[in-house]
Structure I
Amino acid sequence: MKIVIDLFSTDYGLMSAAVIVFMLGMAIWFSAFFKRKIAEDAKNAGR
């Protein structure tokens, strides 16, 4: 339980939480971006 308290109450814990959230957001964005580009490329290749 101390790890959760440290995560949300210390400066290094908050920075770690911010980095984790940022990386998860980046992973979601890149996944959507690549899916969109793959679909666009497949559509253009089918011409």
Structure II
Amino acid sequence: MCTVLAISREKLGAKIQRDPSFGLRFYKAIAFFLADRLRTTTGRLG
């Protein structure tokens, strides 16, 4: 079982506008997550 939380785009955008360092950390975390997934996928295929 898992729980999924949703944050509206408007609320997230407002938070990033108010707190740019949060935005930096948020997008950096997404980039690391996606890079890891891509590395894993290409490792399985190649």
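All of the numbers you see were taken from the coordinates with simple rules; none came from a lab. Just so it is clear, the structure is predicted and the values come from calculations on it, not from any experiment. Cβ atoms are built from the backbone, for glycine too; each structure is taken alone.
Per-structure values
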quantity: Of the structures I, II, the one that -26500 was derived from, the read-out being helix-only ellipticity at 222 nm (-39500 (n - 2.57) for each DSSP H run of 4 or more, over all residues; to 500); calculated: II
quantity: Which of I, II leads on distance in nm of label points 7 Å out along Cα→Cβ at positions 4 and 20, largest value; calculated: II
